[in-house]
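What follows are several structures.
Each value in this text was obtained by applying a stated rule to the coordinates, not by laboratory testing. Nothing here was measured: the structure is a model prediction, and the numbers come from that model. Cβ atoms are built from the backbone, for glycine too; each structure is taken alone.
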Structure I
Amino acid sequence: MPQESKPLLPSPCKPGDRIAVVAPSSPFQVERLHAGCELLRSWGLEPVYDAGILERWGYLAGSDANRKDTLVEAFKREDVSAVICARGGSGAVRLLEDLPWDQLAQHPKRFFGFSDISVLHSAMLQKLNWITFHSPMVASPLLYEGTQESQDRLKQALFGKTLEEICPPIPGTPWRPGKATGHLIGGNLALIVSLLGTPYQPNFQDAILVLEDIDEAPYRLDRMMQQLRLAGALDAIAGLGLGDFGGPLQDHYQTEDYEPRHFWMERLSLPGDCPILYNLPVGHTHENWTLPLGATATLDAHSGTLSVVS
């Protein structure tokens, strides 16, 4: 779907609404699912899920057909107001070709998840022109053991009526000065790179790109960023935000005064004057603030904020 039109923000939840839990990627521990569901109930929501999400098929949460069907049915249910993923892992990309986009377009709902779910966020923006939410997931300790701010941001995204209410400004550390406004895209670096050259590749032109990842060695991060650069993605974006990338950078250099930003400064050469923020509270961390992907956002590397405009 062309993105000249403004992306749709699906309706918010209300206290007492049902929220569907789905598993498009890897399996998870049932105890973690129960803990996350308890938190959702404390917010006045009633989590519901098909028993099929508890299945296992190797490293996947059931067969491709089962994972696709439960995802589609969650959106089609009239008694469900939003859809949240249990966890990431691997496998969501296997569903993209077979998803019935015409059917999904008739049932817009707010959709939540991150990590492997990045491919679904990108596909939904491309095919449906929906705003979706890069957020903690229900069967992960990063939700129910997350910081109060991280939990509050997810709750705001579930119940908030406007984008400004959903996503107050997010702080980051300025790296390259400047200010830019564009549509917000991104998620997990490895998954975004995996979509290059496919029909589900994000629209990088004049975008605000936010990236995160976990447990990737420095040489792999370097290679993936170079692939984005060689594909023209980094030439096209208006602004770049870097979230959390886990511990390997610090572990690799083994020096107390070495920070991940030093790696990015050494290895990442962006053209032009694209403003950059790093240390955004986004990623595989207990400080994982929710992002409305597809919304218009301003990255201000003078004040050190990422703000949703509309």
Structure II
Amino acid sequence: MKKMYFFLFILGLVNSSLMGQEKKLMTVEDVAKIKFAKPTTSISYGENEYQYGDLRIPDTKGPHPVIVIIHGGCWLSQFDLHLMDAMATELTAKGFATWNLEYRRVGNEGGAWPNTFLDVAKGLNHLKLIAKDYNLDLRRLVVTGHSAGGHLALWLAHRNRVPKHSDIYDPDPLPISGVVSLAGIVDLRTYLDRTGRSCGSSVDDLMGGLPEEVPQRYDHGSPINLIPSEIPQILVTGKRDNIVPLLHVNPYFEKATQLDLKIESIEVDNAGHFEVIAPGSVAWPFVESALMKLSQNRFRKRKLKVSPQKKQ
């Protein structure tokens, strides 16, 4: 009997120890293993091989609300739109038409400044040309993006603030209902990291120079420098994200709330950088809810206070 009590005591200690350990975070490889369905069709929005999008149409009666998806991957050519296949598949199953965009990136011929920006704008605007053929409801159009794609999604929300003389000026932007940034990079200047960590080492390659060399490019291409925007925005970030941490995202949120803009920040416990694009993850219900809220124009301004520990 004493041996049994001792065994149960040791087992309890082991279980307590395991419960105290933090849950293992998802990796990009984990996301790639999630099952997905093939797109309904792939459509070119330009002549370059990377100027296309995968369109998925739901099996429901239209017109269909639309979610434009912009993949991340440090703006580098090594990563492509297939990173978002599982997300696009799940959202299409929920009744959304999804337009998963590819674009020229650093390492592609013609990629980086200004064409990376121009491509996502052109890809978004192309929906005007195909909306009738695929019964798309562009009155319910939400843009979402992950990491570097979150940066581009937020830039699309502010592109009407880009001056006409800029290389990335969009003369006829398609209106959007909202943006959901998934661990999105909000400030290119502060994210730039010359020591080669994370995606920060790709910023100057994207922009074609450092901030002191091409300051106007950073002014025109960085969302935090283009505030304000009247387009509703929801920022979803994992509290354990060490690639685009809350310390990077919070100044953008605080600046927007000081101006009383339509913005909300959702901080997800036990989530890192990739849970926010993985259906079935701890972060996914928050992502799906945010997209539905903006698609249905149910956004209500809500200022969320940043707790002291997040300012450390």
Structure III
Amino acid sequence: MSLSTKHLLGIKDLKTSDIELIFKTADNFKEILKRPIKKVPTLRDTTIVNLFYENSTRTRISFELAEKRLGADTINFSASGSSVSKGETLIDTAKNILSMKVDMVVMRHSASGAPHFLANHIDAAIINAGDGTNEHPTQGLLDAYSIREKHGTLRGKKIAILGDIMHSRVALSNIYCLKKLGAEVTVAGPPTLIPKHIDSLGVHVTYDIKEALNWCDVANILRIQLERQNMPLFSSLREYSLFYGVNKQLLDSLQKEITIMHPGPINRGVELSSDAADSHHSIILNQVENGVAIRMAVLYLLAGKKELE
């Protein structure tokens, strides 16, 4: 059993069978993570570099933990404090690292398409840990996996993605993954934060948060990404919270019980209130837990594919 691709650059490139294989493999790793000894020496002879050009907490720690659980040798690289600050290019950085006999690269970069560029120039498996506003495939996988774990299946489920759709790489990976697995998807938020023509991806668009919440089984609430906005797209955070924020009072007013998700970090009191984030509706901490199993599965399968070639 192996993936149909050498790299994980985006959900768009995966077959449905690839996603199902990753989920099945993650199921096995979740069982291992429940044991007293959580390590397996599967990648004992594999060296992985975490190449992060942007700040990260959850994704980076999750990948590092997954690598260590699999017994891999791990190298951590941050652009700050490296030769990048002296003008070294991405390709030179990568080639220098690969000359040290690295097998896999986990990469986060502010430029959309950077992992794809690297995959065309170096002989190592590349895992995209987020590229610009393009994709964040392991987040999309763990979100879909968490919904499946909670609801049993994704086929026919109604998923609403709320908030800053325009600047979110999580949104695009979620849409691709959920649609491939048979879910219905609605995106909702201010008109200025919804990309034009996103309905061409087979999703419904609404600007009414309550309408989206009443429709859905699961709401995945996205962070307002002020650092990616080069102009004001709404008048204030307070106004955003009043019209588009999700709180416990709003959830209690719905005609049914729904599941709340968030990829983190949460702007508490803006897109999601603390009483909603910490309520029984939330599976946010389950997402974090499942992230390790999903990333273990991806690393394991890509290493296995490399060995088979």
Comparing distance in nm of label points 7 Å out along Cα→Cβ at positions 121 and 241 across I, II, III, which is largest?
-> III
Can you say which of I, II, III returns 2.9 when distance in nm of label points 7 Å out along Cα→Cβ at positions 73 and 209 is computed?
-> II
Quick one: P(r) over Cα pairs in 10 Å bins from 0, in percent came out at 6, 28, 34, 22, 9, 1 when computed from one of I, II, III, so which one is it?
-> III
